[in-house]
Structure P
Amino acid sequence: MRQLPIKKNVLKEELKDTLIFQYLGNDELKPLLDVCEQWEYAPGEAIVTQDSVSRYLYLLLGGSVDIMVHGKEKDNIRVSHIEKGDVFGEASIFMDVRRTASAVTKDTARIVSFSREAIFDYCNKNPRAGMKIFTFIIYSLLRKLSMINKDLAYERESMVTPEDIDNLKAMFPKTIDEIVG
C-alpha cells in the first residue's frame, strides 16, 4: 500500500460519480477533500482484515476488491465483490467493532479513506451534507443485510426441511408463561 497525493479537482470529479457523494454540491464536496486520504493497493493486498478493529470508511475509486470470510474448513471464502464506486467499512463509522470480513484487492486498487473523526467533524460542520452521507451509509448497510438474508435463506432452504423446522419449533416455549415458568 502506498499513499497517493490528492489532486483536488480530479478527486472532486471522481467523488461526484459515486453513489455516496453524488448528491453533494461542489460547495459540500470541497471541504470533504480535506478530510480524506487516497491510497493505492497492489493485487492481493489486504485493505482490512477480518477481526481487526478500524475507524475508517473506504470508497473504491478504481480496481476491484473481494470480500473474504474465514470458513470452518477453508481459510478464506469469497462472499462478495466490490466494484468502483462502492463503499465498505460502514459499521466502523458508528462504533469500534471487529471487522466481519477481509477486503482483499483483486487487482491494483485505488481507494479513499475517511476516519470516523473526520466524517463526524465534516458532518457537524456540514449538517445537510452529513444527512445525505449518513442516509446513504444506512441504505448501504440495509442493502448488504438484505443480500446476506437472501443468501442465508437460499442456503437454509436447501439444507433444512419443513420437518426440521417443526422439530425445532417444538423445542422452544410457545408463550411467555412457559418461558417464565
Structure Q
Amino acid sequence: MSAGHALLGLLAEGERHGYDLRRQYQRRFPAAKPLAAAQIYATLDRLLRDGLVVAGATERVGGPDRTIFTVTAQGRAELQRWLSQVEVPSEYVANLLSMKVILALLVADDGAAADFLRRQREAHLARMREHTRVKSDPGADLLRVVAADYALNHLDADLRWIDATLQRVTQLAKEIRP
C-alpha cells in the first residue's frame, strides 16, 4: 500500500495531526505493517510539497506541538485516481517463506526443509486461529473482519503451498533414498 495514499484517505475523513493519523492507520489497517512516526511525517512532508495536503493550526495538548493537516482538492482528486486503478498482480511472488525453503534445500537437506515446513505450518495455523478469533468476536467492527478475512486467505494460500511442498520434499526423499 502506498503510505501517501493511505494518509490521503484518512485525511479525507477529516483533518488530523500526525499522531492521530498514525493511530487511525493502526485502527483502520490492523493487519498491515505499522507505519513508524518518522515515515508518517516524511510522507506528510511529500504530500505538502506536492500540494495534496495543507498544514493548518498547531495545537498543544499535553505534549509536543501538533500540526493539523487537511487534504486539498488536488489531494482528493489524486486519491480518487488511485482508488479507481486496478492493482496489477506483482510479477514477483518470492517471499521470505519460499526463500527459506529453497535455501534449506540447497544448503541443508530435504530433512531440514521438511522440518522447517512442519514448524512453519504450525506457526501459520496459530496465526490463523488469532485472525479467526478476531473476526468471530461479536464486537468486531467491519474493518477488523475484512482485514482478518484478507489475512486468513493469504495464510490459507501459504498453508496450501506448505502442504504441497512438504509432500514434494517427502516424496523426493523417498525416491532418492529407497
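What follows is calculated from the coordinates using simple rules that are stated; it is not laboratory data. As the structure is a prediction and not an experimental result, all values here were calculated from the model. Cβ atoms are built from the backbone, for glycine too; each structure is taken alone.
Assign the value 1.00, calculated as FRET efficiency 1/(1 + (r/R0)^6) of positions 58 and 82 (r between Cβ atoms, R0 = 25 Å, to 0.05), to the correct structure from P, Q.
Working: P: 1.00; Q: 0.30.
This value belongs to structure P.
Matching task: 24 is the computed value of relative contact order in percent (Cα under 8 Å, 6 or more apart). Pick the structure from P, Q.
On the way: P: 24; Q: 19.
The structure behind it is P.
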Work out distance in nm of label points 7 Å out along Cα→Cβ at positions 34 and 154 for each of structures P, Q, then name the structure with the largest result. P
When distance in nm of label points 7 Å out along Cα→Cβ at positions 66 and 170 is calculated, the result is 5.4; to which of the structures P, Q does this value belong? Q
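Determine which structure produced the value 2.9 for distance in nm of label points 7 Å out along Cα→Cβ at positions 114 and 130, calculated from the coordinates; the candidates are P, Q.
Values: P: 1.2; Q: 2.9.
It traces back to Q.
If helix-only ellipticity at 222 nm (-39500 (n - 2.57) for each DSSP H run of 4 or more, over all residues; to 500) computes to -22500, which of P, Q did it come from? Kindly include the intermediate steps, with their values, before the conclusion.
Working: P: -13000; Q: -22500.
Answer by label: Q.
Where is percent of Cα pairs over 22 Å apart largest, in which of P, Q? List each step's numbers first, then the result.
Working: P: 54; Q: 61.
That would be structure Q.
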Distance in nm of label points 7 Å out along Cα→Cβ at positions 122 and 146 from the coordinates reads 2.5; which among P, Q: P
Tell me which of P, Q gives 2.6 when you compute distance in nm of label points 7 Å out along Cα→Cβ at positions 26 and 50. Q
